[in-house]
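No lab work stands behind these numbers, since they all come straight from the coordinates. None of these values were measured; they are calculated from a predicted model. Cβ atoms are built from the backbone, for glycine too; each structure is taken alone.
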Structure 1
């Protein structure tokens with residue numbers, strides 16, 4: 001007797017994504033979306049729950065090997081009214097990264113539940129901030145493959161991300177006369193920035209964007225109350241592969257002099273092999289869809305920086321959407337692009 005084929009679960013991806021966009025989910029405020037997503041995934045046949053920190057964990061299939069598809073629910077601030085204009089869907093998170101997450105849900109639901117692989121979908125919290133969700137997951141058993149659900153464009157695969165470091169600087173000193181020899185706190189802070197920028201320029205001369213140390217001032221404030229003179233600022237660093245983050249911190253302390261420095265979210269760069277079985281399956285799937293595959297190295301940072309090194313499994317980042325629209329007032333996703341991303345993910349999961 002020939003066993004009947006498993007019926008395919010067909011999900012309206014556009015409706016799913018629209019519903020997800022209509023639920024605000026700023027970083028640290030993902031609970032409403034997480035609760036809704038658990039209910040929705042259960043109606044589709046997933047086994048779904050929220051973990052201790054609010055990540056949504058959804059299981060599909062029972063194979064002996066595991067593929068983790070990990071995206072994030074949170075978005076940056078700046079509400080964009082959800083609306084469809086022709087073949088474009090607007091909304092905060094349409095690209096980063098509810099679009100890739102919705103595409104993965106549709107693709108997983110189309111897979112057989114009795115094959116070699118079981119699929120674990122994770123919708124993480126706080127990727128746009130502390131990466132609390134990914135850090136909570138780092139100690140779990142490593143999967144066989146990891147797909148980070150971030151926008152790459154439907155015909156491209158992201159192999160790597162720069163590392164990151166955030167530094168909070170504060171200097172407070174007794175007030176001095178403006179004509180006196182002591183540099184103001186603000187002047188000293190500016191000199192600190194110039195030392196960093198000179199170092200970054202000298203060490204990165206002639207190098208490609210992924211190989212350069214990038215710095216930017218996120219916030220700067222100088223003040224005095226007649227007794228104390230102070231300066232405070234927040235700096236962001238994008239760190240290329242091969243850089244010793246601890247050595248950079250030591251150098252910053254030296255340049256900072258009497259200032260107090262506080263270091264946050266220091267992650268090393270990550271870069272995966274383009275010849276892994278996982279990467280090759282994406283290349284084949286993109287070609288099957290009529291595209292010319294490309295590899296990307298991103299100058300930003302993602303949860304891949306946290307999980308790929310500790311899990312040690314083949315890893316790539318993939319998802320539909322134009323990442324140039326991330327965090328902008330124009331964030332929107334082309335729905336043909338979205339569907340092509342679904343098709344590529346479905347093919348990869350089917351052929352691994």
Structure 2
């Protein structure tokens with residue numbers, strides 16, 4: 001088992017270092033297709049861009065969904081001084097990206113580095129640095145090129161609508177912590193890749209027809225709304241568990257969500273997951289996330305008749321510089337593996 005958890009962590013690292021802000025996920029899609037080909041599965045891409053992998057099995061169809069799109073930004077406008085105004089992709093406060101390095105991805109294929117900074121950020125110059133409100137008018141991208149005006153930027157090929165990805169700063173510590181931006185939801189994506197490898201190499205008998213789907217628009221709310229097999233009976237979003245006040249999930253546990261902003265998850269499916277976690281003596285938590293939404297809820301709203309659930313490794317500081325632990329990865333892996341063999 002340790003071999004596959006380490007493999008999952010390696011895939012998480014590689015995915016986190018692959019830029020894929022919502023709307024610009026082509027590199028992550030290609031990464032997934034190549035990885036599954038190495039394992040021995042054929043991955044296809046839906047018209048919308050979700051990556052789909054059929055793992056085989058018998059019985060009712062179960063879809064396990066993770067998302068490969070992440071928080072990010074786009075160029076809203078080019079300022080007269082050669083700086084870039086941003087528009088956010090996904091929900092996060094601007095202070096979570098302040099002073100972060102970034103990459104501007106132009107539509108002609110060129111990439112430029114930069115830093116996201118507060119307007120007039122020098123403490124020795126601006127006495128209001130600590131109290132200024134952070135928003136899209138006070139936070140900007142400083143490009144790492146010699147640009148003094150809008151025309152200089154345009155000559156580089158940078159245009160309104162270009163995508164911007166944030167430096168993930170991915171680190172795996174000797175104590176087992178994984179620190180990075182975008183563990184939401186690349187931690188879960190890495191787990192599902194490792195699950196497929198385990199199934200292939202150990203000839204695991206699947207008592208459900210298992211399909212993996214990696215969606216690409218979750219952070220803006222409609223990732224799971226299309227491309228789901230019509231014969232799907234159950235669908236589980238494998239996405240991060242929130243860690244914070246009034247919650248019992250932490251970075252070492254697998255989170256089983258009973259309710260979020262979309263209401264309660266399916267009673268039978270969720271109860272079954274809890275019973276499995278109890279039986280296996282997993283380190284797990286059942287929590288309620290009032291400010292959370294998942295891919296599977298987009299699937300329900302699109303009209304699919306399914307039973308739905310939500311599980312995932314606990315992730316600290318969600319939508320910021322996040323952290324989880326190998327134990328949380330392992331507990332999530334074991335819960336899914338047991339569920340698909342029932």
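If you rank structures 1, 2 by distance in nm of label points 7 Å out along Cα→Cβ at positions 43 and 67, which sits at the top with the largest value?
If we compare distance in nm of label points 7 Å out along Cα→Cβ at positions 43 and 67 over 1, 2, the biggest value is for 1.
Matching task: 1.00 is the computed value of FRET efficiency 1/(1 + (r/R0)^6) of positions 171 and 227 (r between Cβ atoms, R0 = 41 Å, to 0.05). Pick the structure from 1, 2. Computing FRET efficiency 1/(1 + (r/R0)^6) of positions 171 and 227 (r between Cβ atoms, R0 = 41 Å, to 0.05) on every structure in 1, 2 gives 1.00 only for 1. Looking across 1, 2, the calculation of log10 I(q)/I(0) by the Debye sum over Cα atoms at q = 0.10, 0.12, 0.13 Å⁻¹, for residues 147-274 alone that yields -0.41, -0.55, -0.62 traces back to 1. Structures 1, 2 were shown, and volume of the Cα convex hull per residue in Å³ at 161 was computed from 1.
With distance in nm of label points 7 Å out along Cα→Cβ at positions 107 and 243 derived from the coordinates and found to be 3.0, which of 1, 2 does the value describe? Here the read-out was taken from 1.
Taking distance in nm of label points 7 Å out along Cα→Cβ at positions 131 and 155 as the measure, the highest value among 1, 2 is held by 2.
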